[in-house]
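**Q** For reference, the structures are reproduced in the following blocks.
Computed from the coordinates by the stated procedures, all read-outs in this text should not be read as laboratory data. Keep in mind that what you see is a predicted model, and the values were worked out from it rather than measured. Cβ atoms are built from the backbone, for glycine too; each structure is taken alone.
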Structure P
């Protein structure tokens, strides 16, 4: 459903937002080691998020990444749109493109109506879930599992 890039981006943003000093820069190697993700791949993803002003990025020996926007205002949809775009919400399961993009003489795919409901629910979920909420939830789950 979501690309690996998008899933890694979500994990990294939650990780950065959960740091005690959220404005402190954390190096890409530490982030990738702590999350067990490939460094070069993760660096490209985080640069995309920095271009959209979700993260802050700086180079150099004391450089790294930090969360730039208030985690209460960053939704999952912001990250999904930045990395994967709208395809998950508009794409067809069976055809390339969207069902609406098919020629008029062709019928929509047999799963269109069922998948449409799921797409709307995903859009609602991603639009309403903030990074702050996910940080709080993940911190609570860590406390419960100890």
Structure Q
């Protein structure tokens, strides 16, 4: 898995029970995963079609540092299925506790919103990078 994003939870993210609102976390997951899918597939035209179950394993408080990790689970003809994991990161100890994880699927679309194929070279490049660098996104070594 590779790190997709890191964020600090703010007071404005808090729900009525003193924890971060679940909808805020769901939005953060969707946004982070969409950005990751767009980078992997070389296009901003990716839309969410499915988010699997989200089970919140531990509460998140204001000031928590969240790290979102992901990996490609599989490519379809027009889709990409990602595994996403959210962890609370303790800056003092480096320890990370799982908050939630899910599978999320995106479809590549054209300008009219119709599904179009993800290019084969995108899929091959992802697996080549994963084998060579241990991650699918562009690495500094490739520049």
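**Q** Kindly point out which one of P, Q the value 2.3 was derived from, the read-out being distance in nm of label points 7 Å out along Cα→Cβ at positions 46 and 126. Numbers along the way, then the final one.
**A** Values: P: 2.3; Q: 0.7.
Corresponding structure: P.
**Q** Right, next: Looking just at distance in nm of label points 7 Å out along Cα→Cβ at positions 70 and 94, which of the labels P, Q belongs to the structure with the highest value?
**A** P
**Q** From P, Q, which structure was Rg/Rh (Cα atoms, Kirkwood Rh) = 1.06 calculated on?
**A** Working: P: 1.06; Q: 1.00.
Only one of P, Q returns 1.06 for Rg/Rh (Cα atoms, Kirkwood Rh), namely P.
**Q** Upon calculation of FRET efficiency 1/(1 + (r/R0)^6) of positions 30 and 86 (r between Cβ atoms, R0 = 30 Å, to 0.05) from the atomic coordinates, which of the structures P, Q produces 1.00?
**A** For FRET efficiency 1/(1 + (r/R0)^6) of positions 30 and 86 (r between Cβ atoms, R0 = 30 Å, to 0.05), the value 1.00 is produced by structure Q.
**Q** I have -16500 for helix-only ellipticity at 222 nm (-39500 (n - 2.57) for each DSSP H run of 4 or more, over all residues; to 500), calculated from one of the structures P, Q. Which structure is it?
**A** Values: P: -16500; Q: -8000.
Going through each structure in turn, the value belongs to P.
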